[in-house]
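Next up: the structures, one after another.
What follows is calculated from the coordinates using simple rules that are stated; it is not laboratory data. The shown structure was predicted, so the numbers you read here are calculated from the model rather than taken from an experiment. Cβ atoms are built from the backbone, for glycine too; each structure is taken alone.
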Structure 1
Amino acid sequence: MAVGIVRTNWSGTSGGPGLSQWAIAETLEGGVGSFFTTTNCQIAVNEMRVFWEAIKAYIPNEVILTVSPTVDIYNEVNGDLIGSITATTSPTSTTGTDTTSYSMASGMKMKLATSTIRNGRRVAGALYVVPSGGAAMTAFGVVPSTARTALNNAGNAFRVALLTPLLKHVVYSRPLPEDHPLGPRDGALSEITAYDTNEKTAILRGRRD
């Protein structure tokens, strides 16, 4: 099966450019990329922008989020790039609207939960909304329930929207080579079943999460 990567570029802050990557796959086994059409990729990138629009009140107003119109398609098992599909219309950038003070290196973390158990552990992914604006944190430094609910709802709306073009939101466990301590291991896809934003904030050391 093939896996598509939808990318969002972060810009506008002094911390350097950032990158968020979400994986999508075909709902039907054995599709082998047949559902990755220009029309369906247009839906995917549009819904990715809808996600950011839904939570922009918790993102600093100097942050600009730009969803790439190009979805790269990879072989699930070996991770080889199969090709790329570019949506006809590029999504309009989203700009955060939070004008309060914030920490450049910290923000919200949303767990991407699955029901898959692999190598003795439950597979899970994460989305880091870093930096998050001041509205995403209380005076005690935790994420308020309003922000957590908004982020969880936006994630679930993205997941549901993908079902129409027979796609699904997944966690992609990338393949590992033979010389890796845990390798060799084929890549695998795990469908996301729930979104759970942590009350505690996360701190990033890199900008590619």
Structure 2
Amino acid sequence: MKKILVLLLAGLCFVPFADAADKLQPGFSFGFKAGFNISDFSGRDVDSGFRSDTGLAAGGVVAYRLSNVLAVQAEALLTQKGARIFTKLEGVLFNEWITLKYIEIPLLLKVSPPLDSSIRPVFYAGPYVAFKFSFKDKWELGGQGSTEDIPSFRERELGLAGGFGVDFPVGKSMRTSAEIRYTRGLSTLSKNSEEKGYNAVFSILVQIAFGK
């Protein structure tokens, strides 16, 4: 993941800024996006045995372009977060997966500096609220296992999202973008706010939008 971030940042640094040939007009656009997450737990009370896990994210977007450079975008995503443990207990392999699926609604301010080509960098940030879709704890030990709901986790999460990527036109009224996003929960995972554990997710996403 670090190599991907460095390469994309380096590529953007070598693109010269200038007046854009495709000046974007104010107005609405809508579309969809999809990609995958690399998720983990962060915080002082998180078990050190947890490792990152992968999941999918997909949903719809609606945006309003304020100017050639600025836009506001709202999204509704079904996104999978969580983490896993692979270890040995008394010589027996123990696997555990914490799988947290949310309906996540970010509200993002997007900045798209114009370039001398139709390809633009995109930078964005904003808050999000996420609601429980399903929380599952699956474990396997010595050929036996079980999957259970997790009643002790909060059913709503508040957090911040930020990212960057590239955006370019495909035809007259369609644009697509590829982006890297980081989301960090501000609400503790546990309903007990004294237990400091939070969601932390890197996402790689592709978006297609129609309109302005």
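By the measure Rg/Rh (Cα atoms, Kirkwood Rh), tell me the structure among 1, 2 with the highest figure.
Details: 1: 0.97; 2: 1.05.
Sorting by Rg/Rh (Cα atoms, Kirkwood Rh) in descending order puts 2 first.
Can you tell which of 1, 2 yields 2.2 when distance in nm of label points 7 Å out along Cα→Cβ at positions 48 and 184 is derived from it? Write down the numbers at each step before the final one.
Numbers: 1: 3.1; 2: 2.2.
Only structure 2 yields this read-out.
When distance in nm of label points 7 Å out along Cα→Cβ at positions 144 and 200 is calculated for each of structures 1, 2, structure 2 gives the greatest result. Structures 1, 2 were compared on relative contact order in percent (Cα under 8 Å, 6 or more apart), and the highest value belongs to 1. Where does the value -2000 come from, among 1, 2, when helix-only ellipticity at 222 nm (-39500 (n - 2.57) for each DSSP H run of 4 or more, over all residues; to 500) is the thing being computed? The value was obtained from structure 2.
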